[in-house]
1. Computing relative contact order in percent (Cα under 8 Å, 6 or more apart) for each of P, Q, which one ends up highest?
2. Mean count of other Cβ atoms within 10 Å over residues 87-94 computed as 10.0: which structure among P, Q?
3. Identify the structure, out of P, Q, from whose coordinates Rg and Dmax of the Cα atoms in Å was calculated to give 62.4, 197.
4. Which structure, out of P, Q, was helix-only ellipticity at 222 nm (-39500 (n - 2.57) for each DSSP H run of 4 or more, over all residues; to 500) derived from, given a value of -7000?
5. Tell me which of P, Q gives 14.5 when you compute distance in nm of label points 7 Å out along Cα→Cβ at positions 39 and 151.
6. Among P, Q, considering only mean count of other Cβ atoms within 10 Å over residues 47-54, which has the greatest calculated value?
Structure P
Amino acid sequence: MKQNESNDDKALSAEPAARNPILPARIEERASFALAGISAVTTNEAEWSGAGKIGRLFEQFYSADISGQLAPFVQQPGLYSCYFNYERGVAGHYEVMVSVHVRDGLRELPAASVKTFVVPAAKYAVFVTEKGPIVEGVQRAWAGIWQWAQQSGYERTFTGDFEYYGTNPDPNDGQVEIYIAIR
């Protein structure tokens, strides 16, 4: 894959976890589906520096019981984190949403802070994290995914990537599937 790589990209891929790239467990095509949750705009640089928003977004999702508020609208159980509205691929701003899978066409939202995003139909490279502490496993997997994307021959589309945590993720001993939209 030929990808525009900035110095920020090189710095991110120099993280220790990126030295051992992971491979996708499978390639699969998925139909579009709707997510609802809360979101924030961030960058990979901010997340790696400790000034990121993703951790606080998960805390807010749980403390405000967003999944409970959305329970009547859930299409399929499970927790998702979705990445979309990429400005410049891995180097720019993007939106991240902690969410649940809701039925299509949802118009009634339980709170002003809740929004929806339709993950477009796409072909995905699906990565599975190591079992263990979820935060560390997801960070290691993403570092490996960035390296894989530069060398794999696949082109990322940046149309909507997502993580699926399952129905009752154990933060200390969990496993996550990461779906990367590709051509």
Structure Q
Amino acid sequence: MGTVFDFPNTSLIFWQLISFAVLLYLLYRYVYPPIRDRILQRQQQIEQAIDEAERTRAEAQELLSEYRRQIEEARGEGRRILDESRKQGEAQLERAKAEAREESDRIIQRSREEIERERDSALQEIRQEVADMVIQASEQVLGRTVDRDEHDRLISQALDDLDSELASGAGAPGSGR
């Protein structure tokens, strides 16, 4: 037997090792650097893409937050406008009610004034008629013409009697007034 390295073709193994070493050297010298550079370049591109994706995601989050804030502001503005419109409507309704009350008060006041004028006019007519009747009755009872002073005194007395009758009759229930 021989030694451990006792191969029949040891020179072949030697040349294979030399060829392998030369191949490794050539690969390391000429093939590995472009592959390594390409791998590093690809790694940088991937890292840049990841960074860009993170920036885009952050911008999207900011935009989303901004849109949500704007939506909330719009909702708040809508609620404010709705509340303001409701308040303006209520105020307009109150103004309309107040104007209607004022107008009805004016109508009632004008009606009262008209009734008062009509009553005064009717009383004046009644007084005139009563005065004329008193003068005629006095002339018939006395059988003579009444002078101016007596005429005024009789009219005044008759009107006072009429006023007291009207005042007592107006307040009494069932008096026809």
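Just so you know, all these numbers are worked out from the coordinates, no wet-lab data involved. Every value quoted in this text rests on a predicted model; they were computed, and no experiment measured them. Cβ atoms are built from the backbone, for glycine too; each structure is taken alone.
1. Greatest value across P, Q: structure P.
2. Computing mean count of other Cβ atoms within 10 Å over residues 87-94 on every structure in P, Q gives 10.0 only for Q.
3. Details: P: 15.7, 45; Q: 62.4, 197.
Going label by label, the one that fits is Q.
4. P
5. Traced to structure Q.
6. Going through P, Q one by one, mean count of other Cβ atoms within 10 Å over residues 47-54 is largest in P.
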